[in-house]
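K.L.:
Listed below are the structures to be examined.
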Structure P
């Protein structure tokens with residue numbers, strides 16, 4: 001998801017992200033502790049959760065969840081907004097959506113951007129010492145949300161959230177949140193997310209995973225450096241927007257350089273094994289657990305704003321729209337030819353709608 005290969009990162013984040021500051025530990029003397037300054041807005045932090053039990057019956061050892069916060073929690077704790085990361089995204093990239101004129105305003109909300117499991121910041125195949133690489137246990141989007149709930153309740157000591165919101169895989173987690181923890185938030189805003197993937201979505205995600213596993217540089221996950229994986233990059237870019245958008249952005253004269261870049265940059269910035277694990281979490285994503293979406297919808301108590309992209313070739317808008325009908329939810333339909341990139345392309349329209357929904361009394 002990096003430009004020029006994966007423009008989604010540029011359009012979802014919209015601003016450059018500086019290198020994260022390390023977490024500062026409080027120092028202790030033998031007489032009295034030295035007061036620890038509150039973390040600066042946007043500073044990388046970690047929640048140590050011990051063991052994270054998973055849907056599979058396995059567990060992640062030494063489970064850590066990365067997160068960043070902006071703004072301040074108000075006196076009654078009613079302004080917290082949790083924002084989980086998208087596929088191959090991190091909390092650092094979510095920073096581009098936080099600001100006075102962005103999706104969520106830290107002057108009004110206590111914003112918590114969360115690194116989803118498998119993003120290379122939170123516990124992942126690429127950073128686990130006790131369960132490295134393909135020894136890492138498989139996790140689901142429900143497992144991601146369960147860990148995020150523990151972050152909110154055990155680390156941040158929150159009793160309630162004003163809202164949960166997310167883009168792409170973050171939107172999938174948002175749908176998971178409202179079904180699994182229906183009374184823990186007032187509002188939810190899933191953006192280009194899904195409740196359960198369609199066959200077309202599965203075709204893409206299975207194709208990407210198969211391309212990684214077939215790449216000779218992958219070596220069954222035992223590589224020293226994540227391989228370039230040009231076929232994965234091509235599959236991803238073909239589905240990221242639409243033919244008309246791609247043709248407009250990359251003309252014939254620019255195509256040769258663009259095509260050569262698929263084998264040299266982009267996907268290598270995200271670990272191949274981490275990518276497989278997040279892909280498999282999305283492939284298995286289903287808020288109804290194979291059952292009835294009507295029953296899943298009956299569990300939801302939050303007020304929901306569903307934001308699909310009409311021409312999305314990466315996450316089909318159908319399931320989100322169908323769930324919105326079941327909920328009687330508000331819908332803001334993105335209609336540009338940017339496809340899955342529409343939240344960035346149509347930010348001037350989307351951002352004020354989201355802010356109004358968050359603060360509508």
Structure Q
């Protein structure tokens with residue numbers, strides 16, 4: 001086994017680029033990495049959003065729990081995305097980027113009612129890995145638990161990079177390190193690295209560059225989970241458009257963390273009745289370039305976001321240019337209404353610019369109304 005110093009040197013001699021996000025514990029790894037010669041060739045960024053507000057800002061949304069498996073994976077996915085954005089100057093590309101996260105609940109000034117635990121996640125183009133370790137309360141000082149987190153982080157980093165890892169930290173007899181991993185198919189990894197623009201996941205789980213019948217419509221979403229409302233909307237849209245409508249699962253979202261590899265595989269496996277398009281295109285102008293001539297089937301909330309300048313760098317000019325480009329590519333939007341506190345809202349309630357009214361078509365309420373949402377299903381499941 002390598003010593004920690006040898007592991008860091010091996011890492012710095014490799015082509016890998018790293019971005020780290022550390023919250024609640026694990027910050028000692030930053031000192032271990034950044035005080036060694038060669039760190040600037042490998043470390044893209046170290047973010048330490050220590051407060052709840054700072055971590056919420058980093059993720060772009062407030063996590064349900066700040067120290068959890070889900071939050072660790074979201075942190076690592078954002079870190080990987082940031083590594084791919086800022087590592088280009090080193091000419092290694094997204095295929096050699098890794099996002100690393102640590103969220104931990106460790107010894108503090110006040111005794112904690114819950115367990116002490118370290119959650120570490122790594123994200124690369126090819127897969128996700130989660131390492132978790134519950135720590136025995138009262139056995140170590142804060143410094144000792146921080147040292148455990150740093151050792152475990154270095155192990156996880158080198159493992160994610162396919163390098164020889166250092167020795168794992170010494171544990172108590174009733175402490176166990178748990179490891180989960182998900183490896184993506186090559187085609188999806190290439191999609192995440194932007195060497196492919198779209199890949200079709202077929203009902204049997206296989207991947208294809210093409211499908212037999214091109215889409216007339218595309219229904220895009222995060223599908224967490226896919227539910228009957230989505231299926232019914234797809235059926236109504238197919239009838240109205242008089243052609244096939246397919247789901248699209250974008251792996252990157254405009255205002256949420258990108259999907260980690262576990263999420264990608266779990267969500268695409270829901271589509272066992274028809275093909276689903278996988279893309280890395282969060283914006284509709286990008287989707288229009290992938291699917292020219294297609295009508296995008298969307299809900300009222302999505303339509304409202306499409307005409308908000310905040311999704312276009314707060315630029316009205318950029319918003320209008322994007323809508324114009326979408327129209328020039330022969331694309332339109334087919335909009336389904338939804339129930340809100342003020343009643344049922346439809347396309348008629350949207351402030352669509354007059355010169356782009358022809359881009360937005362309505363699905364009449366009598367043809368489709370489904371007062372159900374993915375978030376409502378998730379909330380119902382979590383309380384049962």
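Any read-out appearing in this document is the output of simple, stated calculations on the displayed coordinates, not a laboratory observation. In this text the structure is predicted, and so the values were computed from the model without any measurement. Cβ atoms are built from the backbone, for glycine too; each structure is taken alone.
K.L.:
Comparing percent of Cα pairs over 29 Å apart across structures P, Q, which is largest?
P.N.:
Result for percent of Cα pairs over 29 Å apart over P, Q: largest is Q.
K.L.:
Same structure, new question: Have a look at P, Q and say which one yields 0.95 for FRET efficiency 1/(1 + (r/R0)^6) of positions 218 and 242 (r between Cβ atoms, R0 = 25 Å, to 0.05), as calculated.
P.N.:
Among P, Q, the structure yielding 0.95 for FRET efficiency 1/(1 + (r/R0)^6) of positions 218 and 242 (r between Cβ atoms, R0 = 25 Å, to 0.05) is Q.
K.L.:
One of P, Q was used to compute distance in nm of label points 7 Å out along Cα→Cβ at positions 146 and 234, and the answer was 5.1. Which one was it?
P.N.:
Source structure: Q.
K.L.:
A further question follows. For Cα Rg over 2.2 N^0.38 Å, for residues 130-225 alone, which structure out of P, Q has the highest calculated value?
P.N.:
Once Cα Rg over 2.2 N^0.38 Å, for residues 130-225 alone is worked out for each structure, Q has the highest.
K.L.:
Work out the source of 13.2 here, i.e. which of P, Q gives that when mean count of other Cβ atoms within 10 Å over residues 314-321 is computed.
P.N.:
On the way: P: 21.9; Q: 13.2.
Only structure Q yields this read-out.
K.L.:
Work out relative contact order in percent (Cα under 8 Å, 6 or more apart) for each of structures P, Q, then name the structure with the largest result.
P.N.:
Largest calculated value belongs to P.
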